[in-house]
Structure P
Amino acid sequence: MVTDPLIEAQRVTFGYGRQPLLYDVHMQIHAAEMVGLLGPNGSGKTTLLRLLSGVLLPQQGQVLLKGRDLRQWRRRGVAQHIAVVPQDLHMPFAFTVEHMVSLGRTPFVSFFGSQTKCDQEIVYNAMRTCDIAALAGRVFNELSGGERQRVMVAMALAQQPELLLLDEPTAHLDIKYQIEILELVQRLNREHGVTVIAAMHDLNLAARYFARLLLFQRGIVADGRPAEVLEPGLLGRVYGVHVQVGILRGAEHLSVLPPSGADGEREQPERPKAQVHVIAGGGAGELMMRALADAHIPFVAGALNIGDSDHTLALRLANEVITEQPYAPISPEVLQRVCQSLMDVRLLIMCAAPIGPGNVGLWREALIAAQRGLAILLLVPGVADSVCVPDEPIASSDGLLQRSGMAARDYTGGEGLKLMRELLGAGAVIAGSVAEAIEMTRRYTAMNAAGKVFVQRKGSDALP
């Protein structure tokens, strides 16, 4: 039976300054799930937890708790359903452990009221569940890191939450306490049905204790089981480091290791060098990138803005992704990376994405590359056959641009249309389907693999 999600983020965008930190995030968490949030520092994991707890409000979109906007619940209502365990907590007063845990009952006690016998029983049960009853009279600030973390979990458990949010629960703890905390959280999930969302730093612990993982890079890059999310190429592109992923001898969980591997396995061979660069955006490159991956043709993608659906897909499929910040125009530094990539590849595929002031620089770089002799393939779905029109009059080129719909995607006041025309004049070829583009790409990459020299030519045979 399909149930409604306990908590849901709908197209959530948030930033602390001009640049959004999270862009167009959509996620659903159902009751009794145990979900780990992964991602490099600064990827937005902690910010997402604050949005889910109602501490921060989305700049766009909404967070729904049991189908209602979180803002409709008010703070006390949210606290009666959601508990948060921060990375660390230092109290300015010498509160005892029992006093700290009893603070978890605050959302259920009236302003002038006092705790009932039932509240006290809940506090005691929370301490017993977290195995800290013997520490009840100790001062919280004098405990070890692992003991303090257990107290914070007990305080959250005293709220009797349906949803428990943990921000790096194993940070700054030695391995003994890391395992104890995650075993405790797992037990709360299994025995008490508490839904858990935890930002995790350690990929190996995440793989061991969480059935579902969300990989973050200012947006959701991957969502699935550990075997689906902890993919070496994807982790390498998100974290910027080469790793190998596998199951060690005698183990049952995935392990993420340096390339050399502690188990003595050989370092994984490097992926073949990409000969193709893809420029896309706004979903225009989805079918092309999937087809390239299915054909085992390695490629570079970008520049793409974080949060763009093409960026998310490229992180999974491309050899390399050139990334720009969400909403931001392509910067000179990023354009330089694109320029370098176009120097290294042998073919540029440009998908039918809209051209605006933010990305027109990519088309300028493409024109420079075409004039230098780089083969350019314009993917324009709907054009019947591949066409190259440099020998035809300009009016004919304009007619082609109008018929193909490419002219309608120019939002630069005419500069984009001019660049398209000049690209065609420099020998660019138009492919009317992804299948046609793949066939042309295969022939071209095979030609390069055979050591043949390609010379950009005018006419219908510009590509082999």
Structure Q
Amino acid sequence: MIGGGLAGIAAALDCAQAGARVTLVEVRRRLGGAAYSFERDGMQIDNGQHVLLRCCSAYRELLRRLGSEQGVLMQQRLEIPVLSPGAEPVVLRRGGLPAPAHLAGTLLRYRRLTLRKRLGAARTALAVGRLDPAAEETPESETFGGWLAEHGQGPEEVAALWDLIVLPTLNLPAAQASLGLGAFVFQTALLQSSSAGDIGFHERPLSATIGEPARQALAQAGVQVRLGWRAERIERAGSGFRVHGPGGAGRSDALDPPNVPVVPQAPDGASDAVDTPDALEATTVIVAVPHTRAVGLLQELEPGIAGKLRQIGSSPIVNLHVVYDRPVSEHRFAAGVGTPVQYLFDRSAAGGVPPGCQYLAVSLSGADREMGMSVDELRERYLPALSALLPRARRARVERFLVTREHAATLRATPGVARLRPGNETSTPGLVLAGSWTDTGWPATLEGAVLSGHAAARLALAGL
């Protein structure tokens, strides 16, 4: 197993549970992949604000398997406070009717749009529900924003409604996002089941919810983990594979499982694996690293897949971490309209800030512009924007302002990306792929990563 993110963790646990002998290697000194936290000046900071939905059943089941489901708080009903400068908050809240009628009431009361535009948005939502993302009449060359414009949705409707969902799920605005993936998100999360879009929040730092519990679960499953072990190249070795590593830099630690894709051995316990500092030999290899890293690992054995992965772009996410000397917001989280603030989260409890202070994290998806801005430029732009949304912030003192950046947070979900995403199976027997960038049908999300890990494990085990 190469890679210790969610896909690698899920695949490793599945393979070990089936009786395979598994080695997982991870280049970092921790598990969790893109979902992790770190300590800075006594604070626990998540690299990003990873929320989940009730429909993310595979991810929720993995958390139960890790014993950390109690670290997630699920809404009883979907509820999104929407903040705008100089206006009273408006709450988008689902009703108790069956889908899609469960959203009718809140949409008709949504004061960020005129009544005529609300009615138009409702008609368009019904049209989205009738789309078949896989059908030929859903052109893969069209953006979701272009399709919305054809159905009467102008920039105001897109900014005030559609991008509230598209940006955080596809990590791109509707104007740039794939029509097929945009339709999938709305159908899966909002239109097919009334409770599917209820939001879940990680109450504890991500490392305490994913990384540390995964370390323990992998150790209990007997998975051998190598952290700080970089897989450099995969080559054929007889009927199996040799994975070349970093020389003597790796270390084996069954109690400290790394984020590496599973390398399953024969289920009967027999193994021809060669445990050397700079190479591992195995019957089957699962590559579960980000698509930008997978290119180099696959180039020798699967040049066609590597060529397609080179064409898949990446989309960045920037997070701002602001600590005030007093509470400035009563919201656990809120969306912004008419402001550069996309979503803000109260992370005071998880972050461990001093009593009386409040820690707000601002999540910026599709953050191409913000990636090029300095910390001072981000501070000058976003602190006034927060004060415009939160009147109490105008009288508060900012104790800390930190910035975290994920340059390649997700694949770039633009039109045409579907034909570039590979399946789990390759043309090389025993070489399997996993990751949110594979063709799971989902965008690059927590759920997609876990689903890909399960699918990869099934293929790996079937080939043993």
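None of the figures in this text is laboratory data; all of them are computed from the coordinates on show. Keep in mind that this is a model prediction, so the values were computed, not measured. Cβ atoms are built from the backbone, for glycine too; each structure is taken alone.
Here mean projected area of the Cα convex hull in nm², for residues 45-172 alone has been calculated and equals 8.7, so which of P, Q was it run on?
The read-out comes from structure P.
Taking distance in nm of label points 7 Å out along Cα→Cβ at positions 53 and 429 as the criterion, which structure among P, Q has the greatest value?
Looking at the calculated values, the largest one is P.
Match the computed value 1.09 of Rg/Rh (Cα atoms, Kirkwood Rh) to one of the structures P, Q, and report its label.
P
For which of P, Q does distance in nm of label points 7 Å out along Cα→Cβ at positions 21 and 333, calculated from the coordinates, equal 4.3?
Q
Could you figure out which one of P, Q the value -10500 for helix-only ellipticity at 222 nm (-39500 (n - 2.57) for each DSSP H run of 4 or more, over all residues; to 500) was computed from? Intermediate values should be presented prior to the final figure.
Values: P: -10500; Q: -8500.
Considering all the candidates, the number was obtained from P.
So relative contact order in percent (Cα under 8 Å, 6 or more apart), computed for just one structure, reads 12; which one of P, Q is that?
P
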